[in-house]
Structure 1
Amino acid sequence: MDIPFFRTWNDFQPGQTFEHWPHKTITESDNNLFCLLTMNHNPLHLDAEYAASKAQGRIVVVGTYVLSLVVGMSVADISGAAIANLEYKKIIHHAPVLIGDTIRARSRIISVEPSRHKPDRGVVTVETEAFNQDGIKVLSLRRKVLLPTANPNDKSP
């Protein structure tokens, strides 16, 4: 069943690409709330006067929010049926993200491997890239997702 949120390990093939939708315009409130929730009080992310004296000349969105946003954007297409996210690696912040930037993301399936221990699941390795409204790559990462081989909600024989 190739329906968003219900894709299983069997629905993926290496090279497959997903353009994630919807995109997200980052607001000051998004950035402030994430900083508060994660106790990241770096003034570069919260203080407009301080940030004005730095390289970007304005508040820079906290990088871990951008990472979380981009992974979240991919859930419907990649990991909605996941048993677990196993690994995140090669997280690269290519360019700063600023308040008002609109982020879009796309993912490419790198590999699809059966579980070594349980035949009802397998691991999908995916590379995700994010871009701003100007097409500038702002983030990339790889992650491994453990998925069932069949949808547990599918009651067909």
Structure 2
Amino acid sequence: MARVYLSLGSNIQRRQHLGAGLEALRSRFGALDLSPVYESEAIGFDGDPFYNLVAGLEADLSVGALQRWIREVEAAHGRAPNAPKFSSRTLDIDILTYDDWVGQYEGVQLPRPDILTNAYVLLPLADVAGDQRHPITGLTYARLWADYDKSRQRLWPVTLDW
């Protein structure tokens, strides 16, 4: 079993699609460690605000099999497979970490570079795994968040009941 952290986001029917994504994760992997949910402005394009969170789980799938399963879940909830990178999304799920693996595995870069560049990824990861260390920098996610330039992106917590 691998300890995996996933980032989930949506800016189209956000509550519905994030709830569906979490239900799919729970059905497949069981108990999830969830961060708070944050709302953030769209990055890289003019679009509605996103809801984002991070889920931690124990996975019995290889990186590639997990990535394929995630893409099936996204497609089942209306995500177009060939949509531009910077566009609105019903459901976006990304593998952030897979144990402490570093490198390219079955087309997935680990750890995901967004951890160090995007507040909407780093803050919820710090919330759910603050004492864990980034496998490249060696710093905890809590320390990375403490050092992050918070003027780069605004986030605000939202209350959602699942």
Structure 3
Amino acid sequence: MPTRQIRPHTGQRGFTLIELMIVVVVVAILAAVAFPSFMGSIRKGRRSEAFTALSNVQQAQERWRSNNAAYSSDLSASAPTGLGIAATTSSGYYALSLANVTAIGYEAVATAVSGSSQESDGSCAKLAVQMSGGNVSYASSTTGGSLAYAGTDKCWSR
């Protein structure tokens, strides 16, 4: 039976500290670029919660209006005095409210809750639907800004 010779180790194995640090820097740069984009996608996806809530308010208002002379000004009270809709969305990212309620119109607003990631959604942090004389308009703005009913294609893409 032949015997095997054991050769001494002559080459280096593994990574040097410099190579490891280069990899860490590259990963950090990629993360710094990718994370804001990722969070933007998450915020955009969470807007659907506001769209759903505002759609529910619209439907409830139309049901209310079919039985009453005007739209309801009470969002959260249960029937027969209000719409029976919670003041916040299901995941708690948006607060809902009604404004400018008349016999022929209303404005339903979904505002990003303070302290949530949706508050950083820029000009889409506040979303609104306005019904006026049978016509529906859509608006958006920053959390503290006034609603703009023009140029909302970015937030209300269909």
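Every number in this text was worked out from the coordinates using simple rules, so none of it is lab data. Here the structure is a predicted model, which means the values were calculated and not measured. Cβ atoms are built from the backbone, for glycine too; each structure is taken alone.
Below are the figures for this structure:
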read-out: Of the structures 1, 2, 3, the one that -5500 was derived from, the read-out being helix-only ellipticity at 222 nm (-39500 (n - 2.57) for each DSSP H run of 4 or more, over all residues; to 500); value: 1
read-out: When mean count of other Cβ atoms within 10 Å over residues 15-22 is computed for each of 1, 2, 3, the largest belongs to; value: 2
read-out: When Kirkwood radius over Cα pairs in Å is computed for each of 1, 2, 3, the largest belongs to; value: 3
